[in-house]
Structure 1
Amino acid sequence: MSTTEALQPRELDVRPMLRAGEEPFQAIMDAVSSLAPGQTLRLIAPFRPVPLYSVMANRGFAASDRALDGGDWEVLFSPIEADETEEEGLALGSSPSAVFWGDPVVELDLCDLPPPEPMVRILEALEGLQAGDVLFALLAREPVFLFPELAKRQHEWAGNFDAAGTTYRLLVRHGGGKGH
């Protein structure tokens, strides 16, 4: 039996938090941080948490979900083997077509800004771009809250940390969507 098979999934039920009007994102990230290597997170939610899938993919987890009785959802976030995650050196969740994108028309160094300012500046800059235009940004941390916003606006992204692991490099290709 492998180590992965020996580990029981860690369960996190966010329904009570949501009923209390609390935002469960930090609790989910804390649960992910406390997982043992190879351990799966079993998340129970009152809806299918699709925006979380790209955040978790970027952290190296694959999602599989199923509807439960009463409209609730169970999502298993299982770690992906390291050799499955390497695609052109980009982080999981990155668009594989990024290697074919043109040169950026906008470059932003946002390393010295506190959150949420980098996300605000990137979204504002994208508003002035045309479909297919590429934006490049340097960030002090992985922009996990930005990824669902980019997906909602139909933009593609690709990113990774530099070799030192201190700066996150992000490319965003404008998808033509105007939604907020």
Structure 2
Amino acid sequence: MKTLEDYTKGDMHGIHYAVSIFFATAILWVLVHKMAEANPVWAISSMVATSDPAMKQAMQILRARITNTLVGCLVGLVFIAIGGTNLITLPLAMAVTVLLSSYVVRIQTMWRQAPISAAFVIAAGLEYHSRKHGLIAGATRMGEVLFGCIVGIVVAWIVFVAWPLADAAPAQQTKNK
């Protein structure tokens, strides 16, 4: 019978990540779905994208994710305010967001998050066929995405503190010898 060591080869990052994802998903499900009575999918997807077993990497991803998410969400909200529920607002907002993210913000890590966030916000607006309700839905979705980022990093930090990871480099070196 194979042991955990046989599967992980000394690298516990995957198990560490799974534990973080498990707890963060449970927390988001309870807080967003049960308490706020909203769909937690946006918060959960953001949490997954932000979480990482290595805290230095997680903090870098968090900074990039929040920055690019805010750019995309704000552009999406501006386009809903200007274009309302016109279908052309979606591709225009995404294109403008890519340009802003690429040439103004210039944070390459998670840069694709900006147009994705713009799409989430615009799609929320298009669902309601109303500029006012679209802005409310878009802002709510932006809050859910940012909340997921925060929960992801907090849970990753708690798991990191409670269960520090050894560097995976020795396992890789042993494997390569």
Structure 3
Amino acid sequence: MSEVTTLARPYAKAVLDLAQQSGAALSEWQQRLDLLAALVSYPPIRTAIDNPLQTAEQSRQLIIDALGPELGPEGINLASLLIENGRLLLTPQIAELYGAMRAEAEGSVDAEVTTATPMDADQQQRISEALSRRLGRRVNLTSRVDASLVGGAVIRAGDLVIDGSVRSQLERLSRALVH
């Protein structure tokens, strides 16, 4: 996986630089990359692109036929570059890395809070504000429910993981008693 990330990172960085220099909305490029990633992840399309008998021009035309208007000329140029360099199938990783770079550039971070029971809007707002103060960035918070946590919450924001779940506390207590 790290090799894939290493190969995808320069493309994600180049797209971010291009978007910033051209004054384009960073979200527009995210949409283009997400569309292209979804297309190349679709099994019949992936098989066609991965086929050694398929020419670069055929792959390019396949993308234009499927997504031409949505990608626009810039997106088609990017797809063409990826095809020429044999990197089109890296598009999902490029889109993911671009999303992280975009969030960093916009001064925001995506965070996920997992709780044993659903949270109300006020609880989500308080967690979002606390994370924002701690990280010094705007927080885009999503929440999900995992009943196996028993209680408490697990918060993930980038590399930061705060595990305040009852399940993890019980696991730590169990390890301490065994040793």
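Any read-out appearing in this document is the output of simple, stated calculations on the displayed coordinates, not a laboratory observation. All figures in this text were calculated on a predicted structure; none of them were measured in a lab. Cβ atoms are built from the backbone, for glycine too; each structure is taken alone.
Odds and ends about this structure:
- If relative contact order in percent (Cα under 8 Å, 6 or more apart) is computed and equals 20, the structure in 1, 2, 3: 3
- Which entry (1, 2, 3) yields the derived value 12.9 for mean count of other Cβ atoms within 10 Å over residues 40-47: 3
- Rg/Rh (Cα atoms, Kirkwood Rh), for residues 16-55 alone - structure with the largest value, from 1, 2, 3: 3
- For -7000 (helix-only ellipticity at 222 nm (-39500 (n - 2.57) for each DSSP H run of 4 or more, over all residues; to 500), calculated) the corresponding structure among 1, 2, 3: 1
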